[in-house]
Structure P
Amino acid sequence: MEFKIGDRVKNKSRGFGTVKGIDGGDYAIEFDEPIAGGHSCFGLCKENHGWWASGNFIELVKFTKDDLKDGDIVTLRNGDRLLFIDDEFAELTGNDTDNDLCYESDLSDDLTYDDEDTEYRKNDIMKVERPTTYGIVFERKEDKKEMTIAEIEKVLGYGIKIIKEEK
């Protein structure tokens, strides 16, 4: 099978990834997670995420509506972005959007809007983004509290002896 750049693929031993480059019959795959022995495929992939593979070792991943997970952000053909949660789609923008997509049941299995009328093609899902890591957006830092030995002993309820810490 021939693949094209951007195809989502699966390798049995390395997991899921995206085709980032093609060289003859070999494909530069950027895997979702770092892989043992991975590299950047000459800068096409994130460091330690890349691997060259022939088409015999990868298979095309078909994404269906059953693959949607809570927290996924979908982009529709008309550019609207929606949040998927509890089998429903919620608007992200706060502006009036021009879509009719409300529920997972509004979709065909291939993520197209379940209506024959071409006017509704604007509701087809074109991209699904999934948060994979969380970064700290807030963390409270407490200032150090100055205390005397007597105050520490009172808090602890017993006496203490200060010793020098070895390095």
Structure Q
Amino acid sequence: MKEATLKVKVDQVQETLKKFKETKSAVLVNPIGLTVAEVSDLRNQLYKEGVEMKVIKNNILRRATIEAGYEHIQEVLVGPSAVAFSNDATVASKIIYDFAKKNEKLKVKAGIVEGKFMDANDLKVFAGLPNKEGMLAMLLSVLQAPIRNLACAVKAVAEKEA
């Protein structure tokens, strides 16, 4: 019986380790105080954006994060922990912080974004940034501005000449 329990725990560590390695971000929260309906609402919001949230025991998280090389996260593994895994760097933190604004019972512990540890304050700043597509659109707009200004100037000169 002990061997079966040990195998289950080893499998859980390996599954969690795989999630940490395969996803771009992982946000750890303390869901204590939230009702079942509130947790379901948060999960649904995350699920719509392709984010998976799981409640994972701290012992499993400790072993998985050590194996993944995220030792800094050990200090926040106190009390219940839920982890939101996302293939986008900003989506999970944005949804979680938006939810936390409306519901102060949700406490953000820390996160890992593209292999970098972020405490709750760093993650909050990061959540305010636009996603990859938004940043690319802003860059494209900046790159197009000189050409657009040149086109406007040429048009104005052409209209003045005519």
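No value in this document is a laboratory result; all are computed from the given coordinates. Bear in mind the structure is a predicted one, so any value in this text is a computation, not a measurement. Cβ atoms are built from the backbone, for glycine too; each structure is taken alone.
If you rank structures P, Q by distance in nm of label points 7 Å out along Cα→Cβ at positions 37 and 117, which sits at the top with the largest value?
Comparing P, Q by distance in nm of label points 7 Å out along Cα→Cβ at positions 37 and 117, the maximum is at P.
Of structures P, Q, which gives 3.7 when distance in nm of label points 7 Å out along Cα→Cβ at positions 21 and 109 is computed from the coordinates?
Attributed to the structure labelled P.
If relative contact order in percent (Cα under 8 Å, 6 or more apart) comes out at 14 when worked out from the coordinates, which of P, Q was used?
Working through the options, I get structure P.
Can you spot which of P, Q the value 46, 24, 23 was calculated from, given it is Cα extents along the principal axes in Å, for residues 13-100 alone?
P
Computing distance in nm of label points 7 Å out along Cα→Cβ at positions 53 and 85 gives 3.4 for which of P, Q?
The read-out comes from structure P.
Assuming 13.3 is mean projected area of the Cα convex hull in nm² as calculated from a single structure, say which of P, Q it is.
Value 13.3 for mean projected area of the Cα convex hull in nm² corresponds to Q out of P, Q.
Have a look at P, Q and say which one yields -19500 for helix-only ellipticity at 222 nm (-39500 (n - 2.57) for each DSSP H run of 4 or more, over all residues; to 500), as calculated.
Q
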